[in-house]
Every structure is written in C-alpha cells, then in structure tokens.
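I've put the structures underneath this note.
Just so you know, all these numbers are worked out from the coordinates, no wet-lab data involved. Please read all numbers here as calculations on a predicted model, not as lab measurements. Cβ atoms are built from the backbone, for glycine too; each structure is taken alone.
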Structure 1
C-alpha cells in the first residue's frame, strides 16, 4: 500500500493505491474510481471514440482500471496518478509507503 497527498488551493486529497485498487479521500469522504467525477470534454479528448456513446463514463472508467492493472507496481501507479492530477493544477505533497515515514515526491 502506498499513499500520496495532493493539494489544489485549500483542498487536500489523499490517494491510496492498494494493489490494483485506488481510493480517494477528500473532506472525510472516501471513494473509488467509480465515484470520480469525469469531465466529458477531457474524457473525449483522451478517448474520441466515446463521443456518441451514452455510457461513455462507464467505458472510460473501465479503460482506466485496465491501464492501472497493467502497471508493474504501486509506486508506478501513484506516480501515474501524480502526473494526471498535476495536469489539473494539483500539487504533489507527500508520498508514504505503508510502515514508512512520509517523504516528498521526487
């Protein structure tokens, strides 16, 4: 298990990677990938083939899950999430492996 802390303005978010599972903590609320709010224009920019599909959100989430499963280890997964969140203005603060002290993202 590995955890990353991110900040956007005054909002803090924690992302926990536990194997192939992702958990997002914000303001006392816990959610998985299925609970994420996806921007349709951003999703269509990445997956233009979903333009005319009514279940575009469900398909995009499945593709994200499959992409996460293909990664080798949890550290690679948390750095992928870091890179994606930084595109939307989030600042990466700390990274913490289970049982270790927090450290700054490198």
Structure 2
C-alpha cells in the first residue's frame, strides 16, 4: 500500500508506538489511543502528514509500518485517497483533536 500522508491513521487508530531509546537492549513504547494525534505526527506546509520516526530503524518494528489494506503492494491507500478528496471535512476535524501524551514503558530485551 502506498501511503497518501493524510495523517488519518496516525490519529484515528489505537496503536502501541515505539519511542527511540539510546539505552542498549531496551525497547520503549507507549499506547496511543484512538482519536488523539500521535506525538510523532506533524504536518508540513502542504498539509502532508510527517512522522518523526518514519526513517528511524525503530519504525520498522512498530504496527504502523505493517499497516495494510485490501489491495496490492503498489496500490494507493484507499482511506488516504478518500480522506484527501471526499473526506476532507472529516480529516480537518480529526486534525483538531489533542495530541496523545505518551506514558513510556521500558522493556529489557
């Protein structure tokens, strides 16, 4: 799936989000509830969603990286496509929701 960078998933879904750590053999994560902006989420001048950890190695270990939908690997995300066209009002309201406050949990590995 090709993400359209609308930000909807980063706001609407419950997810466990990793938090980068400098500690060796420690994984840090926090629960992000539905209908709250992820603390890693921001928007650029064009309104595209930007994830602060998207290019970090830890991102590949989070549920966000594995999110997919029905369709081929090279298909445009249908949710994002709809949010950026017919669903603009819904997306604008979602963007007004508060940012989640992480309560980090450390797990030794």
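Thinking only about distance in nm of label points 7 Å out along Cα→Cβ at positions 5 and 69, which of 1, 2 has the largest value?
On the way: 1: 3.3; 2: 1.8.
Looking at the calculated values, the largest one is 1.
Consider the structures 1, 2: one of them gives 35 for relative contact order in percent (Cα under 8 Å, 6 or more apart) as calculated from the coordinates. Say which.
Source structure for this number: 1.
So distance in nm of label points 7 Å out along Cα→Cβ at positions 53 and 85, computed for just one structure, reads 2.7; which one of 1, 2 is that?
Answer by label: 1.
Which of 1, 2 yields -10000 for helix-only ellipticity at 222 nm (-39500 (n - 2.57) for each DSSP H run of 4 or more, over all residues; to 500), as computed?
Corresponding structure: 1.
Computing distance in nm of label points 7 Å out along Cα→Cβ at positions 61 and 77 gives 2.3 for which of 1, 2?
2
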